[in-house]
Structure 1
Amino acid sequence: MQFPNLYSPIKINNMVSRNRIVAAPTGDVFEEKALGGAGIVICGHTIVEPGRSSFASGNEPYLFHKYSVEEAQSRIRKCHQSGAKASLELFHAGQYARVIDYAVGPVGFIREDGVEVKAMTPEMMEHVANCYAQAAKDARDLGFDMVFMHFGHGWLPPQFLSPLFNKRTDEYGGSFENRARFPKMILEKVRQAVGPNYPVDMRISSVEWVEGSIEFEDTLKFIKLVEPLIDTVQISCGLDINHEGNVHMVTTNFKEHMPNAKYARIVKQNVSIPVSVVGAVMNPYEAEELIASGAVDLVAFGRSFIADPDWPNKAKDGKTDDIVPCIRCLQCYHISTNRKNVGCSVNPRFTNESFVIKNLEKAETVKNIVVVGGGPAGIMAALTAAKRGHKVTLFEKNDRLGGALCHIVKQYYKQDIRLYLDHLLRQVEKHNIDIRLNIAATPEMVKSMCPDAIFIAVGSIPAKPPIKGIDGINVTDFYEAIDNQDCIGQNVVIIGGGTIGAEIGLELAELKHKKVTIVEPTGELAAQGNMLYKIALRQKMDAVSTLKRMLETTCKEITKDGVIVVPKNGEEKFLKADTVIISTGVTANRTVAESFYGITPDTFTIGDCEKPRKIMEAVFEGYTIASRI
């Protein structure tokens, strides 16, 4: 067994989990995670106070209501069918709840949406604590193996615990003892309701990452205070609705792996109950080390199981090379995309389970498939077609596969994409694909192969704006800048502040100690990035004094000594520059792509040559179209 600690059983109260892997709640779709081999699956949530605790809707039903309880039983069975233990999150949004009339919280105020938040009275607290107790008892009685008390991320219990929210001056505010009074009451009521032998889990934010919020010392003090009432504790961090804290709760590529492990280790040293940790534990090697070192007893996974719900079984069976790694792009998180483009960059089935095939079937007729371009779209199309038994030829004009990713992965903050590219290349090696490198395929060449289907994945090319002096010796495009950082001068101006230009600027200023100015004609940086990515990027940039951002500013001319820029409402300025990096986006390579049409009816353009977008669209198109050829 490669991961003996990760796959050892653990007893929590009177319940035994066959391994130390917890599938954290990432919405109410969880069946594939249960089938994938997690020992404990937190299969969604229930609100505890109907009409006043949902973040989704004032009409969200209580899971154990007469007309919802069948769904609750179905959740249990979906977990138990594979031997997983079924846990249920008990949830109250407090001041953030979507309500019909008013919300409740530690203090009263009027929210930005006009909803009144009422300061909870002792009678209200008693009522809500009893609601938690009833939900826990209902979960136990129906057959859930344990309950998961959500005391983190800025929901109702931590709204009382954290001085960021709790400004009360009575016996429920001020000192730690007062702020802890109501959250402790909830757990007391729950324990009384379910009895001493039923497992109760609690998630809590170690720190909230917002000025004026709870300190770790108080979080630890609370865990120790309620330890007799719970059976295990899960260490997270950050906030949900406060987006400045959210990027530390669901981390981006700008955060290290396992950021909460240092807090979990301290908790483990101070309590006798099992401790789990959640947050950017990216693979079984990291999880095994956490348990083997004594830092934690269990590890919980959120986005990793969105990327690959089968990874527990793959790791157990010695197939770690087949685990699809999460790239922490946050496309799976509805807050990031404002629900407009939710999906997974590396798992095309996520949110599309109803129509995207999971288990590829062998094709009835073997076809001759030609793929032109070896970026993520082309690789995914080639892999999918090869898995179905087709004869696949993949042309790539460069000496390696990867397309634009070959450049991107050289950036410091792209370690997760680097791991994903490594995964794709390993998969290509395992399948029967005729790879032809250093060959720029032509329509004549492809036509001579008599293909049954053609996938055109020739990507995009760097845009070259009409700026005077753009061909100067001190000018380079962003790919060349990434590949040749040692040749970049001390004073750098980057024309274009998209995601690539912004990250190049951050890396050069923060890690290479260059003086960098990003010149962006629009009013924001990284416009292509999702909301949380942009917040995390800005937080990193704010901490770097040698990085300057000039928004709503255009570049008029590039000279041998620098650039002349024009702010929207200002006078021309000269910026000294040893190196000028052009990062004004990319243009779809449509001329090349369209030249391959007319050879066979089944011709498909996929990825950036159709329209410059994200990895998610490239992978989705490559996989879904090839799965049906």
Structure 2
Amino acid sequence: MNFIYIILIPLIPLVVFLLLGIFNKTIKPAVSGYIGVAGLSTSALVSFYAAYQYFFVRGKVDGAYQAIVQKTTWMNFTDALAIDMGILVDPISIMMLIVVSIISLMVHIYSRGYMKGDEGYTKFFAFLGLFSFSMFGLVLATNLFQIYIFWELVGVSSYLLIGYYYTKNSAVAAAKKAFIVTRFADLGFLIGILIIGYYTGTFDFETLNNPEGNAILTWASTSFMGLSALTWALLLIFIGGAGKSAMFPLHIWLPDAMEGPTPVSALIHAATMVVAGVYLVARLFPMYYFIEDGFALNIVAYVGAFSSLFAAVIAITQTDIKRVLAFSTMSQLGYMMLALGVSGYSGHDGVGFMASMFHLFTHAMFKALLFLGAGSVIHAVHSNYLKDMGGLRKFMPITNITFLIAALAISGVFPLSGFWSKDEILVAAFEHNKLIYSVGVFVAGLTAFYMFRLYFGIFWGKNTEYKHTPHESPFSMTIPLMILAFITIVGGFIPFSEFISADKIGFETHINYPVALLSSFVAVLGIVLATIFYKKENNLSDKFANAFGPFYKWASHKFYWDEIYMFVTKKILFNGVAGNIAKFDKKVVDGTMEGIGNKTVVFSEKIKGMQSGKVQDYAFAFIAGVVIIALVFIYVLGN
């Protein structure tokens, strides 16, 4: 079946970007909002049609969903190595099309209300179009170089949207920070791509991920420092993914990225851009699994587990509601990474891969709902901080209920979507790595605690005296909240394992009751503790903070990782290494060149009289030269 029409999905947002960007000054703001919404609505409809055609009309071939590749050669390097451009349609790319189109559409609709009256309204929707185009292109890429091209376009889009309020120094700094950190990570990604191209002779995903005939194992034969060259390549590629998905220690850009408008936080830093790293590892999963018995995959698992725990601890201490959600995102992305890391390849052994993709889907919905709910609150009280909130459930009933649904879902409460996907992750971890499983269960409790600390701090807690009476957001903002809340309620009942698996062969999953009961108990315990601490105003939270002493302070300062990076960057690299190099450049290199120039000037001063322009001087020099030559000639003849 021909799926070439899928190319419309990224092209429509590209046209929207070009249209709104070129005619930014002439298109009325209200019209630009409708154009953006219409464009993404069309892309979303095509995405749903493609999913229906792929899963239900085309169906399985020989018991497995087959990848459909339609491409054309773009550049030839050698007879064997070329870069193609095209589309790759398979279960995870279809799933990502659904995720990106739903979240992007909801953000477009929501932004019509949230950004109303903003001077750059049309420009904002143009940037949203560019981001959507880049993300669609990334998930449809057929090879490593194509995905890298769109990977960088996503980075540019992120830079533009984070720094949207460019008159604020903090927004400009945040945009630069995100761009620079991810550039360093992407350098690793690029080197990994080049190593794979050199040793395998291809960048094509279908060829690289084909485990038949032991081709992957043959490629892995060349070693360096005890690991195969391809293992090093996969680790370098994971660095690129860790940068985009804010894994430790490349996480420092994500909290600062909250400087962008709240719809941007929902679109980029909750549901789409940050999951690109998870998607990248999933896209190359057969390579990660088969090369050197999954050594690189173990690294993915442990980095994911540590990042999940690290971010959850920090989230408990934050007072900016968007930063709480940012660290929550990092923690949940760690969940997805660890699920991939503990996964097998086929059948029920591959439940980790399925669980990671399932959690990617469910998390996208309820985390976007949390961010948009936070935006609704910020829109009402004009502050990001918990100290300026409290008792808002009376003023904002729709935001209150939808935010509560999302908080319950991320906490893993039955029967909401987060329960099902998180349960599958814990099952995979329980069967493959008890240490990572223990971390996952503990993080589940922390997640429930900090999410309900956030919920009670906003909607219950103290009854704040507001300067202006808060009110519910307009329908353009609450309709997306209700749609995402509905998906959060029913999304867990999708038989995900029948559609998504590492080997593209569906399988059935069942509830592991001991694992589910323990995770549910931990989630309820976290919620109960948060209720005791934060539902009503009291000093228990202060006692709790004091009990942990310096550790709580470290966590509230994000364990000083920003300060560590600044020390290394400014004191060591800039003042130490770069400073000494600059001195050498100025004193030795520049000094040498300037010395040569100065000596040349002095020498020219000495001899410039020879070019005086006076005829008598030239006549004297001519006659003197003739006399000297004559005398030399006579002397020679005389001898």
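Readers should treat all values here as calculations from the given coordinates under stated rules, not as data from a laboratory. Here the structure is a predicted model, which is why all the values come from computation and not from measurement. Cβ atoms are built from the backbone, for glycine too; each structure is taken alone.
I have 25.4 for mean count of other Cβ atoms within 10 Å over residues 41-48, calculated from one of the structures 1, 2. Which structure is it? Only one of 1, 2 returns 25.4 for mean count of other Cβ atoms within 10 Å over residues 41-48, namely 1. For which of the structures 1, 2 does the calculation of semi-axes √(5λ) of the Cα gyration tensor in Å return 46, 32, 21? The correct label is 1. With distance in nm of label points 7 Å out along Cα→Cβ at positions 289 and 545 computed over the structures 1, 2, the top value is the one for 2, the highest of the group. Comparison across structures 1, 2 (criterion: mean count of other Cβ atoms within 10 Å over residues 97-104) gives the highest value for 2. State the single structure among 1, 2 that was used to calculate helix-only ellipticity at 222 nm (-39500 (n - 2.57) for each DSSP H run of 4 or more, over all residues; to 500), giving -21500. Derived from 2, not from the others. Supply the structure label, taken from 1, 2, corresponding to distance in nm of label points 7 Å out along Cα→Cβ at positions 177 and 257 with the calculated value 4.5. Comparing all candidates, it corresponds to 1. In terms of distance in nm of label points 7 Å out along Cα→Cβ at positions 73 and 457, the structure with the greatest value among 1, 2 is 2. Which of 1, 2 yields 56, 31, 20 for Cα extents along the principal axes in Å, for residues 361-520 alone, as computed? The value was obtained from structure 2.
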